[in-house]
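Any read-out appearing in this document is the output of simple, stated calculations on the displayed coordinates, not a laboratory observation. Everything quoted here is computed from the prediction, not taken from an experiment. Cβ atoms are built from the backbone, for glycine too; each structure is taken alone.
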Structure I
């Protein structure tokens, strides 16, 4: 087992970074990695029913991506772009305490700077934070409504878009078909491959579908900086697990049925809840659960995920689940087979 960050790197040709999703969601490529043997199969995502069985519990993250980027100008002149990082805040709390935002401008705005944003929304910088962030109060009764009308989709930096000519399709493409709870600024990308028809097929098979919520934050793209991965500090994200979801998952664990997480966000949520309470229980809070090699999984038996950026907490998590050597070997094979990587890329099922 290695705790050196440099051991969680790999070579990826730039042309394999997907810039758009598959034309039909469930026709993307699916790599199936068997953890015990290291055996790899090459399938399509629509073949997922071959690997699931009646009684399995499929756990989905139903967060909804908010178009949380607003462009505008500083009242004193000069362009400014604001990305609202916690759009899930209740309107009253946000108006009173402000929203945490990532601010891009030629000069970092000072406290008290007024911004004129899209939709004629006025905003005030009330506190400068670290890493280009600021606490901002918006002159809007319901910021979420403003963002839905005037905001832009906060795509990851490796998906290149002309900011003036963004693809309108990204509003729907960068959203799961089961998205329900608005609040994320990044999609739980493992879920992007599901179609309603595929979910219905799994339901008819007797695969139980459970929804939890983790509002994915922008920190999900941040590389790990610490050379010793144990020293990394994980970002926090808002989480909610209902009584019903917890009950269904715990029944499956007691009866020896598999719990299959759709995405690293679900893995972290379930494992965080189990670490706090000894088993998955209903909970609302901020999850900063950090999973890296050496971690003992309590809940998750299998996971569906995408291919992740090198040197990130996401790659560390899947390495903890399947083993670093097996993951890096699978990634090398994915490159050889021309799989598409990252948010709009292809999928992996780890059994």
Structure II
């Protein structure tokens, strides 16, 4: 195991094994929580943790704040997704109560959408997260901002579990878990093109391939496969984008009418912000979209000099320096676009 991960991985593996033992002894079950506006890293790490727990003989599900995106259907994880039906619901399908929680790629209930209230019921939950904004200091919280992804952390945790149990790693990280972990690794490194990609990350990807994480399958489904409505809407969003501040910023505003025109879903512009960032000279790319439930969501990407996380924080969002997002509960999308431009002008 890479020494950078060793201390946190073994400590968290010990916590996972203690939790598994307690759940089996008391006939308990575990909910794994992730952030809203789901992406490959939160879904991949959450499902991988749930799958590892199942390999340990524990009933485990991942709480979903929204439907699984089309691009992630290939992960074959529908059997472990739990969609809460209000704060009062306390049981999984089949009637078994949940009794413990784990959060991955997120630590704040406020970022978990409709699942946040459930998460707050478990103040002593285990956490695996790589976001810089998190400041927690307990033995149950493994916070590692230098990690490229939460999934990379989950891989090392799974490896530590196998070593502690003295079993082959594929008994803990099976093909399904390996595929899920690979999804998060390639998502948060941009297929190993972002500056957070380190030699250790590439080594993890190699080990995941040996465990059944097919990198070609994962990358094709997450980045390249397109539904017809998605193809048309993302192209329209790119064509309608505007450059600002001498070409340092690119922004696209995607209204609800555009989604309706192409019969597209909320996730069908996922590739647009990266395409805008890749324009020569652009330092900051922003995509604003109106969601079906009337919210305004913003996605930000930057190159080398702009801190997206700090910028998103001004709109009650967060994330990473090079990739962040925010959600505004209500407002006019054009007014919000102007606020974004006014603030960005002072920072670019």
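Per-structure values
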item: Top of I, II by mean count of other Cβ atoms within 10 Å over residues 13-20, largest first; result: II
item: Given 3.7 for distance in nm of label points 7 Å out along Cα→Cβ at positions 141 and 277, calculated: source structure among I, II; result: I
item: At a computed 60, 37, 33 (Cα extents along the principal axes in Å, for residues 5-196 alone), which of I, II; result: I
item: Per distance in nm of label points 7 Å out along Cα→Cβ at positions 21 and 229, the highest-valued of structures I, II; result: II
item: Identity of the structure behind 25 (criterion: relative contact order in percent (Cα under 8 Å, 6 or more apart), calculated), options I, II; result: I
item: Comparison of I, II - label where mean count of other Cβ atoms within 10 Å over residues 101-108 is highest; result: II
item: Structure (I, II) behind the derived value 2.3 of distance in nm of label points 7 Å out along Cα→Cβ at positions 157 and 205; result: II
item: Label whose coordinates, when distance in nm of label points 7 Å out along Cα→Cβ at positions 29 and 61 is calculated, return 0.6 (choices I, II); result: II
item: For distance in nm of label points 7 Å out along Cα→Cβ at positions 285 and 325 computed as 3.7, the structure of I, II it came from; result: I
item: Structure responsible for -6500, with helix-only ellipticity at 222 nm (-39500 (n - 2.57) for each DSSP H run of 4 or more, over all residues; to 500) calculated and labels I, II on offer; result: I
